[in-house]
Structure I
């Protein structure tokens, strides 16, 4: 399984890019999974639903299953957040795992950068950022710059880098 990250400061458009990139990649025959990191408290269950009640009653893990999908929620309770490699081990293998966030981890990444967000560019301080998807020229950039709106070009870059280019 190839792993490639999408990083950037909060509000830069990482998720927006991913929801455009995933169909582009799957249309090219690439099986994709994702992991998203957040600094917010994750609440997947709906208050009042059975699975929510199970978890809040103290269950360590709660699985909900139906004919269309299943989901497993694991309560950490006073256990530290697991590192990315431990989370990856829990996934079924696919062609490409796209990781949103986890910007401090050492996997290969593409940075999303927008000038109007007055954000700090991460690429100069992270050798694992191999390219930047941006909305305009960036002075002093030492990695390739790809137009943020050119999703096929971003997909081309990721597939070429990971060796998954099937053309």
Structure II
């Protein structure tokens, strides 16, 4: 079966495609842990206000509802445009988030792969199936794929392998 591999990023809230960098927003929640130390959590890539599905019916659409988050656990919603996380300066920003250790490292590393590694976003959800079927064997390890492996997976997804609607 042949399938279309779309270009863009999957919204962490609605699952729909974000096809333009300008339409992406990276957000997280800032709060305090039990010791009163700043703790960041809930890092996600979503549609910018006014760009995602359902924007006419919901004031926050895909983004966190700041009032609800504050009422839940006194968290403050913070965020930056997707553009800020792209390119060399974006990579430096992502590395700084890892270095400050205020946000879960795995979340930041996954966002870094999604926005910095060509093809990763389109391939990431297909890797388990492709590995199980022997299409690719990761050289580095689970979750860390070389460009050749990503390209092999994407060719496989477009020609015969993956289930419909799975590629981003």
For distance in nm of label points 7 Å out along Cα→Cβ at positions 76 and 108 computed as 1.9, the structure of I, II it came from: II
Answer label among I, II for the case where relative contact order in percent (Cα under 8 Å, 6 or more apart), calculated from the coordinates, equals 26: II
For helix-only ellipticity at 222 nm (-39500 (n - 2.57) for each DSSP H run of 4 or more, over all residues; to 500) computed as -6500, the structure of I, II it came from: I
Origin of the derived value 4.7 (distance in nm of label points 7 Å out along Cα→Cβ at positions 92 and 140; candidates I, II): I
Answer label among I, II for the case where distance in nm of label points 7 Å out along Cα→Cβ at positions 12 and 148, calculated from the coordinates, equals 1.0: I
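Readers should treat all values here as calculations from the given coordinates under stated rules, not as data from a laboratory. All values reported here derive from a predicted model rather than from experimental measurement. Cβ atoms are built from the backbone, for glycine too; each structure is taken alone.
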